[in-house]
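The structures considered in this document are given below.
Read the figures in this text as sums done on the coordinates, not as results from a lab. These numbers were taken from a predicted model, which means no experiment stands behind them. Cβ atoms are built from the backbone, for glycine too; each structure is taken alone.
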Structure 1
Amino acid sequence: MILRYTILYVENVAAALDFYEKAFGLERLFLHESGDYGELATGETKLAFSSKALMNQLGKTPGTPEPKSPVFELAFETDDVAASLARAVAAGANKLQDAREEPWGQITSYVSDPFGYLVEICSPIQLPSAG
């Protein structure tokens, strides 16, 4: 089994795709002609968006994301956290934590996207050498 995609529920799928393209340099795979579903390439796992209206039609009631009390986060890894953070903020993200070095050697920063989802921008984790 593989993790194929993660779906975020938003009011405006096209706006979400636009933001993630500008903020994180992701490539748009498609936006359905209905405007209710779209996907971005992120490697083997896709980042997808579904409209809240479509989810309501399917009998589901998505909650409202809250970056200060998240139930999950998206994490984007980069070699230049500060530059990636600046790009995300310039694209409309709300900076929650500036880039900082963590005790385990990783650099992390946090933003919330315009839709309320928590996003971590981080460097690769430096694993201890095996040998």
Structure 2
Amino acid sequence: MRIGELAEATGTTPRALRHYEQAGLIASERAANGYRLYDAGAAVRVRNIRQLLDVGLTLDDARVFLPCLDGDVTAGPASAKGVRVAADRLAVLEARIAAQIAVRDRLAEALRRAGGGTPVRPVA
């Protein structure tokens, strides 16, 4: 299948597919006219990559899961390395959230001190 067909079948964009290919997560062959051609199994792989991205992992993180991207990525037991990568990514996300909350709280306090009224109550 061509890149547009794969994009439509997986709910992604040709640009994202080229990015996944550049990252080494999917592969294509080239037709005589230079078009990328993907085998039917690429759709499963792309859906699994998107699932990993949807839970907050990065393309670099997804490389750890290469051995299971062609099947049901959630079916088998989790590998120690996969769990470690996910735990590390969660720690990064938690740190970013904490930093954003601190910035929000400082801004709310600055507005309060400046007499800018009562800002919308922060969501914890």
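Comparing Kirkwood radius over Cα pairs in Å across 1, 2, which is largest?
2
Among 1, 2, considering only distance in nm of label points 7 Å out along Cα→Cβ at positions 43 and 59, which has the greatest calculated value?
With respect to distance in nm of label points 7 Å out along Cα→Cβ at positions 43 and 59, the highest-scoring structure among 1, 2 is 1.
Among the shown structures 1, 2, from which was the value 17 of relative contact order in percent (Cα under 8 Å, 6 or more apart) calculated?
Comparing all candidates, it corresponds to 2.
Once distance in nm of label points 7 Å out along Cα→Cβ at positions 51 and 83 is calculated for every structure in 1, 2, which label goes with the largest value?
That would be structure 1.
For which of 1, 2 does distance in nm of label points 7 Å out along Cα→Cβ at positions 3 and 91, calculated from the coordinates, equal 1.9?
For distance in nm of label points 7 Å out along Cα→Cβ at positions 3 and 91, the value 1.9 is produced by structure 1.
1, 2: which one has helix-only ellipticity at 222 nm (-39500 (n - 2.57) for each DSSP H run of 4 or more, over all residues; to 500), as calculated, at -17500? Working shown, then result.
On the way: 1: -6000; 2: -17500.
Clearly, the read-out refers to 2.
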